Structure formats: structure tokens, C-alpha cells
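Multiple structures are listed underneath, in C-alpha cells.
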Structure 1
Amino acid sequence: MVFDLDMIQRVYSQYPKRIAAARAVMNKPLTLSEKILYAHLWDGEAQSAFERGKSYVDFAPDRVAMQDATAQMALLQFMQAGKKRVAVPSTVHADHLIQARVGASKDLQDSLNQNNEVFNFLASISNKYGIGFWKPGAGIIHQVVLENYAFPGGLMIGTDSHTVNAGGLGMIAIGVGGADAVDVMAGMAWELKFPKLIGVRLTGKLNGWTSAKDVILKVADILTVKGGTGYIVEYFGEGAKSLSCTGKGTICNMGAEIGATTSTFGYDESMRRYLNATGRKDVVAAADAIAEHLTGDPEVYANPKDYFDQLIEINLSELEPHINGPFTPDRGTPVSKMRQEAVENGWPTKVEWGLIGSCTNSSYEDLARAASIVQQAVSHGVVPKAEFGINPGSEQVRYTAERDGILSDFEKMGTKIFTNACGP
């Protein structure tokens, strides 16, 4: 189902003139991030160029997304704004107030018993003001947004730090506080200091057990937990095009762990496939019509040092699987060196719990990849030495995984299947 197609087409219709105006004032090729930001200026077409890291700029986001824990105060404030409906498409997702303890059915029912008043309030207010409401069990906000609302070249804000996940579908998506969400829903401009830009050129192609997650683990090791603060991280190159859309989403999602304002990828074939697979062929047609505006200019990617404030280069063909931690998410260690590092540093080596889930690891791709190992383990009689659980990212992911026998494979291994929610 395509949500808000009219809005998407309206945004795209403005792109050519707004990009042309940006080129005129900047007098240089544009990155994808610059195109999206300049296409969403509150005042319309650009009249002057903005200075990265210094200029405060008013923007007009296309969407607002809120999760149940942060939406409560935001909606209470919005009720005082005197508006009959929200000014931009907005959604509330009941996913954070569900605790994973026993299993999907019991945990979901316990959450309904404990938080029924909150859920009823959110549903009632959402219905009154034209806000989409995703009930408990429907899925994690960021996976649901990727499956239903994200679109290449869009600008979205959300009341959760991992809103940046939508960059996997070519958006500029930024986590904000509830007050910012209220302003935008009430029809006001949203102010942001114009970000600096980090370019990450990906070459080669993932091989073996290396996954998209290892890309961001490597980037975190390079930049540290504060290295992305004030920056948009823009991924490009043939390696970027080889990644799946949900893999791109994982990379953008964990950009929050390096402090980045957001992360994004240019529109490509993997995004077309994902949009078509999730019933959004009309969005594909609209995006294809302005595809040149939904990625950085060729000159930018040919000479990235001239257009980005920082440049990182990663050869996916040489990238190893990584483990980040312990104690900090920016300490990256290749799996091949993990044993040695653990011994030398006295790290704990007993794994007590394994989880595939949360907004970073809960796509169908994540579950299917792990299930292939589980199938081999079960066939060889391997008995787990630690507890293990999964929580699918959405009902669509859960249903598809059940249909394809993935959930039953996990259950044979004694895996706990939790509800479609944010995590334990």
C-alpha cells in the first residue's frame, strides 16, 4: 500500500526548480545531502548559500514519526495548538512500551494490561488529528517506516534517535525532541544548523559472512562515538550500490552510535527492488522520473575530497566481520583477532544472551541470514550454550519469516520468539 503518494509527487514536482536554484547560488556540483536539504527549504527556492556547520536554516519536513514513549508529551502539547489536523503526514508507533520477557503472546498481553491507558490515549488522539496509529505488535517504528513511508529524497523527523534508519531508502531522516515534532505538526518551520558532510566511498563487494552491519562497525571504529556529531554521513560508490536496501538501513540506523545528524544513500536499483517488493511501484515511477536529483552529482563522487569535509574509504572485498565492544560501541575488532584481543585485555568471553532484533537487526534479511546457521546447527545436533532470542521488526517480517519456515527453524534451536517490538 502506498501512503501519501500525493505528497511524494508534490515534493518531487518541486525538485527540479529547487535544485536549479541551489546550483545557481552555490555555483558547484551538489552532494545528495545538499540536494535534499535545499529542496526542503521553508522559504522555497534558495536565495543564498548556507555555510556548513554555521548557518541556522529553516526547513519544511515531509513527515513526522513518533514512538509511544515520546509521543505522549508531544501529543499533549499538540492538543494545545488549536489545530484540527496535523499539517504534515504523521504517525505514532506503539513499540517501546513492550518488554520482552517470556514470548510474543504473553509479553504483548502484559504490555496491553500495563499500558492500556497510554495506548488508548495515543490511538484516540491520533484518530482525532489525522495521525496514523500503529498498534502494539505491529512492529518497530523504523522498520514500519521503511516498509511503508520512507521515500528517496524525502525529509523526515522523528522522536527517536534511530529515525535515521530511513536513510537506507534515500531519505534525510533526523531524530528530534518532541517539541520539534509538535512545531512541524502544527505547520511551523523546523530549524537545523546546516550539517557538515562526511563522505564514505564503498568499493568492492561484501563476501563470506561479512554483512552490511560490518560497514558501520568499521566506520564507528574510525570515527568514534562522537566523530559524526554535526555531520551527515553520505555513502556512495559501487560498493554502496551492491548493498540491499535493508542493509543500507542498518548502516544508517547505527549512524546514531557515532553521533551523526543522519546518514543516507543515493537512489539505486536496490531501492527500486525494495519499493516494488513492498507494494510501492508508483513511488518507483515517481522517483525514476527525477532520478538524477536523488543522488549526488557525478563530479562529487569522482572527486569527493573537493566536496566533503571528511572522506572515508572502505573496500568491502577486504572488510572482515567485526565485533564492536565491550564497554563502548566504537571499539571495533575483526572476528579473526577477537580471541587474541579478549585474552590480552581480560575481556569477558562468556556469552549469556544472543539477540537478533531491535530496529538495527530485525529485517527479513537479518533473520534469514541467521536461520541458515541455525539450520546447520540443528542438523548436526548442536546444543546452544547461551539463551537466544529474536524479535521481528514488523508484522510483515514476522509473517514472511513464519511462511518461509524461518521461525520454526529458530524454535527447533530453543529460540525465544518475542513480539514485533523495539527489544528487551
Structure 2
Amino acid sequence: YQRYPNRTNREIMVEYARSHRLDSNKFLSPSQIREIEDLRPENNRFVRTLVRESGQKSFLRVFEDAQVFPSEAEISASMKKLVMDLPKVGFVTGHGERDCIREGDRDYNKFALEKSFRYSLINQGFDFEQISLDNPVAGEYDILIIADARVAYSQEHLANLEAFVASGGNLLVAGEPGRQDVMNEVVSSLGVRFLPGRVVKPQENFLADFIRAIPTSQGGEMMFGLADMRRQGQVVTMPGLAALDYSGVKDFDVKELFVADTAASAWIEMETENFIDDSVTVDAAMGERMMAGIPAALALERAVEGKEKLQKIVVLGDADCISNGEVSMNRRNVSSANYNLIMSAFYWLSDEEVPIDVRRPSPPDRKVFLGLTGMKVAKWSMVVFLPVAMLLLYLLMWVRRRSR
């Protein structure tokens, strides 16, 4: 518009088409495109549309990453969405929870709704919406997400949440230091507690409350994405972690997915809150002590009467680790894979429906055993004997054809 002031959209298009030697008649106006497909919800980006004979449709998007085009996982999820009901996710609102629509650093738009992000739920086959607990939600949603509630739940809301849990619904709960009182009301029926204070580990270049959560062997056995993280030495970054206690759990089988540290170099800090200007030390008088294996994320599961599959619940001690800012963050010398936690957790919570598992068995002939003598023979065979044999074969065929 600055280059071509006082011109209509079509006049500008004609100028661009002429400069690129294109036929301007091949281009459609926005209103003409909307008659075919309204792309305003897609931010007018390029998409492919999959349409069934019934009119049901699904989008295949391109992404802002090195691969750009949808892979087997995204294509399969889009097609699967056309032929079966995939998990429906409800983001609980009304108590100051993290927002799945807003694009702030602390919100959850990136992994939930961001259409140009390959690993967002919407691109992996999930349907989702923001919900209130004013009405019963049992049976309406497959997975509920409650992240960092700031306002206490009313008795009515707690009753509706507990009814959802009692019915066997799957759940992801993410807490945050400073919100333990509110969040403990949410998870009290599970037997899990967010402990007071916050986990700290003094280190160079980062604040003491910046935690690199390490995937456990139990987590690797439960979720293949965490097993990959363990093999590659990756972590989940948690800038502010409330330790988890599951000693009160009775009805669930509990496994630790991540721990704050495998060595006894971290502790739960009860006093210090300003980690920029103040230093932290262990204060035995406050009950602080160095600990190894402080739980940072838990997985709970149990059988529920009347439900064919196990009920599954994930509890995170930090709500920032799956936020827009943290999923997008790159830190020097920190091999983080927070998106792996998202993909793994929702694959598990969806009973392995989506995201689509596109792994393949390792090929059996991935190793070659060849000695020095064998290497020399192979080299001469490929470099000398095979080319000479091909040349002789060619000459023989040429001579025979000439003789005819």
C-alpha cells in the first residue's frame, strides 16, 4: 500500500502480476476465494482441504519450521479426524487459569491453537474449547486442562470437577509456586499435594529457581517421547517449580515422570523470593535440606468401573514449562525439549489415539562387519573390477549389434 498509494487491491495485484510476468486473470479476489473456502479463520494462509462425500472437512496446513510441509503424522491425524471421533479437550477457565487463546508468554496458545506450529493440538488431531465448570462436564470432554488457577474454586465448581474425575475423565493439572493453596483444593481428591516453597538449585548463568527437570526411567517406560529424551540427554525447563507430594495417593498407581535433580544438590526454598538480588542457602532451621529426585511431574492411572480404558492424570509442578514463552525459548548449553513433554503427555492421555505414532522398527542390517582385508577387496571390486566388467559387457553388446 505504501508503494502503490490510492490503488485498489486489484490494481496492486495487476502491478505485481505484471512485474512477475504472470497472468492477472488467474488471481481471485478475497470475496471470490471465500466462495470456495473462507480462509479468514486460517489467517488467509495456504492450506489444503480434505473433504468427504458428506461435506465433512479437515485442513492440512503448512508450518513455520524447516520442514514446512505436513509430515506423515499431521496427514494421518487430519485423515483420522474425518472418519472417527478424536479426543475433545476442555481448557477450564473462570479462576485466572492460563489462557489457550491469548498469545502472551505465560499463555498456552502455542501448543493448543497455533496453526503454524506443527506440534499444536489442533494440528495433531485434537478438538478443544474453553469451558466453565458452572455446569457438569462429565462425559462431555475426554481431557480437561487446569493450569495455574489464581482464584479459589467454588464448591459447585469443585463438585463438577470431582464428578468428572469420578466418571473416569482424563486430566492434566499444572501448578505454580505461590498458588499452592488454590491448586491443592483442585487435586485434593487425587491425594497429590503441591508443597510450599519452590525448588531451587544454585547454578551459573541462571537463577536459582530455574530447574532442568530430568525424565525418569519410569517415565521413559510409560511414554516413548520421554525415552527419546533420556537417550539424547534432553530436559524440560521449569522456571519456577513447586515440588509434588504423592504420599496421600490411595486409588491410583503413581509414577514420577520428571525429577528436579538426580543428585542431592536441590532443595525446597521456603524463605527467599527475590532470586535476582538475593542468594540462596540451605536453612536447616526452616526444614530445608538437600534432596535428590524431587518430583516435578507425576502420572496417575487407575481402573474405573464402567470404563474400558484406564483413567489417566498428569500433574505438573510448573505451569510455565508448556507456556508460549518456554516452548519457544532456546538457551545456550541447555538441551530442552518441552514440546516432547506436551506430545508425550497428550499421546498418553488420549489412550494413544493422537498424536499419531509414526515410528518404525530399526532396520536389521544397520551394522556392517568388515575387516581390513575385506575392505581392500570391496574397494578394488567396486573401483576396478565392477567398472571393467561393465565396460567389457558394453563392448560385447556393441560388437554383437554391429555384426548384425
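Any read-out appearing in this document is the output of simple, stated calculations on the displayed coordinates, not a laboratory observation. Model, not experiment: these values are computed from the prediction. Cβ atoms are built from the backbone, for glycine too; each structure is taken alone.
Here the criterion is mean count of other Cβ atoms within 10 Å over residues 69-76, and among 1, 2 the highest value is seen for 1. Computed over structures 1, 2, mean count of other Cβ atoms within 10 Å over residues 341-348 reaches its largest value in 2.
Looking at mean count of other Cβ atoms within 10 Å over residues 309-316 for structures 1, 2, the greatest value goes to 2.
Comparing FRET efficiency 1/(1 + (r/R0)^6) of positions 61 and 389 (r between Cβ atoms, R0 = 35 Å, to 0.05) across structures 1, 2, the highest figure comes from 1. Given a value of 0.90 for FRET efficiency 1/(1 + (r/R0)^6) of positions 21 and 181 (r between Cβ atoms, R0 = 41 Å, to 0.05), point me to the structure among 1, 2 it was derived from. Source structure: 1.
Match the computed value 20 of relative contact order in percent (Cα under 8 Å, 6 or more apart) to one of the structures 1, 2, and report its label. Structure of origin is 1. Of the structures labelled 1, 2, one was used to calculate Rg/Rh (Cα atoms, Kirkwood Rh), giving 0.97. Name it. Going through each structure in turn, the value belongs to 1. As an exercise: Rg/Rh (Cα atoms, Kirkwood Rh), for residues 229-276 alone, calculated from one structure in 1, 2, equals 0.99. Which structure is it? Answer for the origin of the read-out: 1.
Computing mean count of other Cβ atoms within 10 Å over residues 261-268 gives 25.9 for which of 1, 2? Of the options listed, only 1 reproduces it. helix-only ellipticity at 222 nm (-39500 (n - 2.57) for each DSSP H run of 4 or more, over all residues; to 500) was computed and gave -8000; which structure, 1, 2, did it come from? The structure behind it is 2.
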